[in-house]
Every structure is written in C-alpha cells, then in structure tokens.
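There are structures below to look over.
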Structure 1
Amino acid sequence: MYRYIITCFFLSLLILACETTEKDIPPPEIFIQMPEGGFDFDVDSVELIEPKITYDIDSEYAWIENEITFSTDKILQFENKEHGSYLYTFKVTTPNGEHAKDIPVHAIDFCTFEEKKDSLNDDGYLNNHKLGYHPFKFVQFEYTFNEADNSWSGFAISENTNKSDGSEKNEYSVYDSNGADESEVFAVFKQSETNHKIIFGDNKLHNLKSIAINNSTRAYLVMQSGFKKKEAEDYLLLTITGYDLSGNESGTPVEFLLGDYRPEATADKYLISTWNDIDLNPLGAVHSIGFKLTSSREDDPEFEALKYFCLDNLKIKD
C-alpha cells in the first residue's frame, strides 16, 4: 500500500509538471537579420526572406501587405518586382500567442562588379575595353586608355587588396581585405583632366540611393606618410556631382572626406580604411554623375596627394 501511495504521488507530480510546462510555453517571437532601413534587393535577382522564430510550435504564418495576406509560407521568395519600396508584415500565430514584424524591402538596380571577375587579367584588374567604358546593365563607367604607354584614367575594375605597397604597380588595390559587403570585385577611380563619369546609357533620368566608397591603397599610404599632423591643414575631399540630360548640374553635390587631418586633436584625425555607404539622394534625378578629388596640398610642389579612390555597390532606386 505504501508503495502504491508513493507511486501515485509521483505520478500526480509528473502530470502536474506536464500541465504546467504546457501552460508555460511562451508566445512566439520573430527574429530576422535585416539592415537598418530594410532589405535592398536587385530587381533582376531572386531573394529569400527567412525569419527565425522561437517557440515555433503548431504555427500559422502570414505575409501581409496593405492589410491583405498574400502568402502563408514561412519563407518569402522575392522576385519579379518593379522598382520601388514594399512594406511587408510577417505574422506568426501559435496556440500560445502571436507576433508580427514589419519588413521593408526596396527593389532597386544593384550595380556591383562581380560579373567582371572572369574578365580580369592575370594581375587581377581590367583597365581597358573597346567601348571606352565598362558596361553594367544600362550603366557605363567611362575611362581613357593609352595603348602607347598603357596609361589610363577614369574607372578600372579590380580584385586587388594589397595594403602594404604604395607604388604605382599597386594602383589597383583597395585599402581593405575585400570589396564592399565582402565582395571580391570593385572599381578604382583614377582622376585626370578628363571628367570621367558614370553615365546611364538608357538616356533616362535616375534617382540614386547610395554608393560605397573607400580609399585606394596608394592614396591611403601616401596620405599616411605625407600629411602633416601638427599643422592641422591636410585633407582629401571627394565631391560627387549629378548631371541632367543637358549636362547641367542637378540637385546638390555630395561631399565625402577620404582623409582629414584638420582637427587639432590627434585622435580626431583620420584616413578612411573601410567601405562607407554614401547617400546619393541629394543629387536628385540624374543622367550621369561625376567625381572630383581635391586636396589641401594642390599647390605644394613637394607633395602630391594621389587622386585615387575605390567604389562599389551603386544602388539605383529607379
């Protein structure tokens, strides 16, 4: 009898524990790795949005836009969308509760340089093309190439990431370990008297979102060794200007300092050494964009700030 009573007692505790456990299961919670402002997806690509859900038990899912459920799948496949911004709400419902999360998605033209990887020469770069520009979709990156001495200016395509050599033979390297967003291929801009531009070859006006910018290795090392820290005067400034179909300036130029030694405090002086996303919305609707580098040492016969920078991930909103 005693054993029977003990057994019943423990069985009762077990049943009670199970009931308590069932009652204590929390409601679900949605987690998703999403950039600030939402996802930027290329209109020509197929992308998957895969939320992670805690306590994903007997769940029902809903993807909602404008209060209308358009999918009940857990994973959303984003494709064949027109340019523009979309605000989705993902909702998960379980017997223990529900959770919803807003997910903005922007369908844009995403101009990277990965498609040119197989076109690079044995030294990892491409600085000439029969067309006089490097074509990507409807976007043209202009350059000038002189066959007589193999000199060039404008845009070159590269995968070089040597951060220790400041000589001319290393003029195709970015001062980083990769392209923007850990890509392999990026572009290098080399300034000359010619105003080489990025041109939209479809002869339409386009609104731009951003572009990623970093220093080239040559420019970084030359500034590092040649800029004067005590005088608080030196800088290298990039100015990006938009142009309309008539070649007139549009919107407001965008400025970005690739190096600034003007602050008095040594800790505030800097050289850019990582990729930075630069907002291009102030340019307005453009047919082309031009780039100009200016330095505090323009008239210094003893020092020349090298007019290079690297770029990647041009995002075109429409």
Structure 2
Amino acid sequence: MRIHIQNPSADDLFAITPAQWDTACARAGETGHHASCAADETGFTAAIGAAEVLIAQPGTVRRFLPFAAPALRLLFCTAAGLDAIMPFTWLPPRLVLVNNRGVHGTKMGDYATMALLMLNARVPAYADAQRHQQWTPHFVPPIGGRHVTVVGTGDVGSAVARAARRLGLRSTGVRTRAEPHADFDRVVAVADLDAALAESDFLVLACPLLPATRNLMNRDRLALLPHGAAVVNVGRGALLDQEALADLLAAGELSGAVLDVVVPEPLPPGHRLWTTPNLFVTPHVSTDDPTSYNPASLEIFFTNLQAWREGRPMPNRVDPRRGY
C-alpha cells in the first residue's frame, strides 16, 4: 500500500519521522508498505498522485486543498478535532476519514487536575496579586464535593471527568443525548445545558468545534453560571464568547478561568486576554506530548487500517455529517 506522510512545514517537534514509522510498523506487524514522507509542497505534489493513504494534521490538509488524488482512499488526521478542514464539501464519497481520538486522554487528565485545583485555590488571582505586589488572601473550601460540568464526553471530556472523580468532585457530562457514561455521575442532553450551568462550580469545555457548538457559551449562557464559578476551555477557543468571559472575570462575577485554546492562536501581544484579571492562559499544550503523541497516533492508525482491510467497523472513522 502506498502511504504518504505529509508533515507540517514548520513543526519539527511533532513531525512523524522515518524512525517512528518503522517502529510503529514493526510493533503492528505491518510489512510491504511503500511509505513516503515530506514537509514541503514539492514532496506533497510528488507523492499525492499515487498515494492510497494520506497521514497529516488537519491544518496541513487544509493548506493543500483542493488537490487531485485519484488513488486516495483513506485520510488519517493526526488530531481529534477536524474543524480546520470543515465543511467536508471537498471530501469525495470514496474517501474514508479517520482521526486519532484516544491519544489525548492521559495528558488531559494531568492538565484537568492542575486547572481544577488552581481554580479552586484561586491561583490566577494570586498571580494577579503578585504582579501588583498585593497581599490578598482567599480562603476557599476543599475541592471535594464541589460540582463540575463537562461539555463533551469523548476522550478529552472523559479524561476530565476521571480526574475530577479522583479529586472528589461530582460531575455532570453534557452530550447530544442523555445516555449514561461510566466516567460521569450523571449525563444530560445539550438541551438541558442551561439548567446544569446554574448548578456548576466549574465548567469545562471539552467538545469539538462544530456549527452547533460555535459560541455555545455565549454571553447569556455564561451569565447562568453561579457567582464565583470558574471556567476551563480545552476544546476550541470559538466555543465561548471571550469578550463576555473577560467582562465577567473583570467584574468578579466569575472567580477564575483557565484557557488552553483561544481566538486567535497564537494570542497576539496587546490582546485583552493577556491582562484580564483572574485568567490563566496556556498556549494550546494541554494534550500534546512530543514523546508519545506520534507513536500513539500511529498505533491508532494501524488499528484502523487493519479493520478497514478486513471490512470491520473502524473505531476512529469520522462521520462527515456529524463532524466527529
């Protein structure tokens, strides 16, 4: 099988190397593939015409759209969220789309633990006070027994719920339908989100960016959170109204926020979010780990490739109608 790996042009840290590919092939017992690898337009153009499988980040795919690939049958994106290549009007019916859902949970559990503990302890407020050389104590209750609402119950959201459970938090998951999930104490449908917000000490956004979720947490919904609640966003920046969030933080209505995703990225100098009080920004690092990300992604790729060859359901196949 002819497989082409198109790495991002300016990201050596997360480029799939020939050594990583060879190791993944050996681990999966895969032989006989003709694999090519490139990070520039010349390499892409030379390989894509004969490629049956393309492995690339969504942003890299977007860079080359539209492209002629008459032999291409499978596109494996090394990301879970595919909003960068939506809408899928460019996707030929024959092309199977697969993501790397399942890679992100381990590190997300660590990040969620950090963010929830920071917000409960009012660490963003202490960071503001330190910059202004102010001694301002905040006496807060233990985190155990408090309530977190997690929007999105996939790999990332489930990791957040497991981390919350270890901390003694009660959790509510929000998903399309109110089907039970083992990692959450209860699950509600999106239609019941407003009621869940009113009961939340913490809100974590961990869902994909879709037309239905863009600006999901608008100004009116953010205002439903109780006084003193806190927000974490590890999904996509466009899930919430950043101006409204900044206003509520500045007014003291919300006690804090941790944002790993923002609009735009990277956040430019002078942007309001840099100086919003009680806000902690991290530069989209919550789930990515250069030591394990590519090996884990390639393991998922080969699992799905084998299922595809054998005519079995592919665990990571993306439904273009749903976007995930």
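Values in this text are rule-based calculations from the coordinates and carry no lab data. All values reported here derive from a predicted model rather than from experimental measurement. Cβ atoms are built from the backbone, for glycine too; each structure is taken alone.
Computed over structures 1, 2, mean count of other Cβ atoms within 10 Å over residues 68-75 reaches its largest value in 2.
Source structure of the calculated read-out (distance in nm of label points 7 Å out along Cα→Cβ at positions 260 and 284, 1.3) within 1, 2: 2. Structures 1, 2 were shown, and mean count of other Cβ atoms within 10 Å over residues 180-187 at 19.2 was computed from 1. Given that semi-axes √(5λ) of the Cα gyration tensor in Å, derived from a single structure, equals 38, 21, 18, which label among 1, 2 identifies that structure? The correct label is 2.
helix-only ellipticity at 222 nm (-39500 (n - 2.57) for each DSSP H run of 4 or more, over all residues; to 500) was computed and gave -3500; which structure, 1, 2, did it come from?
Working through the options, I get structure 1.
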